[in-house]
Structure I
Amino acid sequence: MSQLPLRSIEAFVLVARLLSLQKAATALHITVPAVSRRIQLLERHLDTKLFHRLPRGLSLTPAGERYIAELGPAWDAVRAATAAARIPERVNAFKVTVIPTFAANWLMPRLAHARLAGMEVELETSPGIEELTARKDIDCAIRLGRGPWPGAVSEKVLAIEAYPVAAPGHVAGDCLHTLSDLAGHTLIGSNHQPDFWPEWFRLADIAFQADAYRSFDNLQLVYEAAAAKLGIAIGLDPLVRPYLASGRLVRLWPESVTLSRSFQLVRRADRGVDRRFNAFRRWLRSETARAA
């Protein structure tokens, strides 16, 4: 038997579950054409067609459905075993997965002064959503979204307020007197959450069409781009606060709106709540209450 194309199998599992080349590419940190090539390689290896290419998306062929039904659990077991083998026994460690900007701008400064007896909190950052059911080494996640998520229990811990921000001097008077002042400016957002700007306009009861729009991989890059005067960013409070405090960005609009998404603490539904999780949840809730 020829060598198994493991990278292609990994791509197939993600595409079969997400039915999206773009989402699979984001999870694998590669391009959409690269994912497509891996799928094609696997189809040649198996000499069978796994997906129907539709005008708007993908669907599994009968062969693809049988393959993912048998392969999916086995692939999850391989990932879990690999993760367990790579990581030494964790006695006091408590691992949390979180988006990079929340980790850098909000969580890390507070963890530096945290008193969590008998616990060593480890952070793993990822712009995408880690599947907790496939990662036994992760104890919980802090996700930016609406929830619920399959196989997980979530609770809201921090609301998100939104308002436009820009570098000082990028907008005359550092203030938008009317929303028509946005005309001619480039709006900046995250390609992982592309509807932050549309939701802000909708909740602010404003009909507006941007002349130009740029997106970046994470919110840290969004704010760095705004600080470099590449456009006006959607500021998410509390993530944007360090930029406002340092003076690298200024708030352009007095009113803020509360987005439908929030930061939520997420754990696996099939894993019981232990002492460490309860301690971390109590600490996190005390910090979010203080921040509010």
Structure II
Amino acid sequence: MGMAAVLSRAACFIGVILLGYGLRRIGFFKEEDFHVLSKIVLKITLPAAIVFSFADKEIDVSMLVLSLLGLLGGLIYIAAGFLMNIKASKEQRAFEVLNLSGYNIGNFTLPFVQSFLGPSGVVITSLFDTGNAVICLGGAYSAASIAKGEGHGIPVAQIVKTLVKSVPFDTYMIMTVLCLLNIRLPSQAVSFAQIIADGNAFMAMLMIGVGFKLSGDKSQTGTLVKILAVRYGIAAVLSAVCYFLLPLPLEYRQTLAILVFGPIASAAPAFTADLKGDIGLSSAVNSLSILISIGCIVAVVGMVL
């Protein structure tokens, strides 16, 4: 894919995000509409995109290593959050552990991969996200609770319960098992899923635009810059390692090089609120990570495709 085509497609994504943001600003969407759009993406269009992408794909057991890479990526950021804040307050340590960790794959990166790399890229992304989901849907929160002195060990049962309640995660697991067993869905079901899946990229980007907001105290700019600098510094290293050093097929390495530049997990502000942390700063970090990730992903796509 030429750089002009990459930039053109990326500009379309940015245009949809701006459309959502503009429509919220003029009152077409209200702030609470974000939750409705989020439900549509997470429970309808994203699962459909996963179903369609897995259809007729063969998965070898060895491909499950991608899930371990997704989990490992989250653990690296959790460790970084701890190490950066050994001498900091418990509250600061917990905040950075939580707001450094996890990737926003389903709502953000997967639509990019779906557009640039097609169904095969979505399968690779989905397997990566099964490991990443353990971090996003409870693992990082548990680590942050321990960092704050409120947790005692990792509540495995609670994390499993959260994962089971996640429709995308359930879809990942079901489709992975079906592919491993070489069981194919009826063509009518795949065609139905395709119609819905075609709207996933648009709905996900529109949702991001509607939910985009920057808040927080200006005095905390230093913390914000530090978190984002560490996040994307590590991402740059991981991207280079994935593309140049991993003994995997080219398509895998291309996809992984893009995935590690995904924005910070979208659940981080909600978990920050549960820990009585700074929600405004968390929202600002999360929103700015989306802008930075757009630029980084476009640059990486132009280099690896």
Structure III
Amino acid sequence: MRRGGQDRLLIKTRNRKWEKVIEILFLLSALISVFSLTAITVYLFAKGFPAIWEIGIMNFIFGMEWNPTADNPSYGIFPMIYASAAGTVGAVFLSVPVGLSAAVLLAAVAPPSLANFLRPCVDLMSGIPSVVYGYFGLTVIVPLISEYLGGPGNSLLAVIVLLSVMILPTIIKISENSLRTVPVEIIQGSYALGAAKMETVLKVMIPAAGSGILSSIVLGIGRAIGETMAVILVCGNAAQIPRSVLDMVRPMTANIALEMSYADPFHESVLFGTGVVLFMFIAAVNIVINVLSGNAAKFKDKPPHYLL
């Protein structure tokens, strides 16, 4: 008996040591992530903010002309900000209804055989490289726009269509997982009160999974606004405010990628400043959506009014 007690104590002590080691590894991983984010942020602001300050914050952000190679260079990035915002908003407007509908299909409507077939297809879409999407947009989407709607084809509309397809897998996968985590008690309560299946999905499951759905939209926005290679191939790369969705544009990411290779030191600093504006834009979107996600998460503790 004494020997057995000593063995159990030895095993318990050894397990505690391993748990402590694992806790330290987790802590180090978290610290590395925080340090990496901090280092990137500090470097970005250190490289970009002096140029913004020299040009003038208002002149830089709201300037309408971008011509860094002229004798009297101009560094206004508002056309690029407009293009990035318009492309992202348009892509989200198109992809969210489609992505959420597909997530509902996979989580609550489709038979298992169909759902098991569609999920790998969605996963495959996530693994397609950006340049392949861009080449598809250049050879298929751009000619279709030019033929049926007019214009050069390389346009804001091409950017919107391409980005909406690229962010669909993110929205579908995260939204489906969120719908599957809705407490079964809430769903059964809805059925018990006589609600139909689609009524339960629309009025119970989707509101209950609201925080996860909003998170999928945040990640989709991050993917859309940060996309570079695919956008370069279809946008037309004209630094102008488009008068219609058929006009050529140049988003901020495309501007950085196109001009960084031949930029002089000040021009390079200005491009880093564009990255600062892009960083602040994404941070603001994340803050707003996280606040909305926090409010949506409260639904899990408070069922719909007709279930009370």
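Values quoted throughout were computed directly from the atomic coordinates according to the rules given, and no laboratory measurement underlies them. Small disclaimer: the values here were computed from a predicted structure and weren't measured. Cβ atoms are built from the backbone, for glycine too; each structure is taken alone.
Once relative contact order in percent (Cα under 8 Å, 6 or more apart) is calculated for every structure in I, II, III, which label goes with the largest value?
On the way: I: 20; II: 30; III: 25.
Once relative contact order in percent (Cα under 8 Å, 6 or more apart) is tallied for I, II, III, the winner is II.
When Rg and Dmax of the Cα atoms in Å is computed across structures I, II, III, the figure 21.7, 70 traces back to I. Among the shown structures I, II, III, from which was the value 3.9 of distance in nm of label points 7 Å out along Cα→Cβ at positions 42 and 226 calculated? Label of the originating structure: I.
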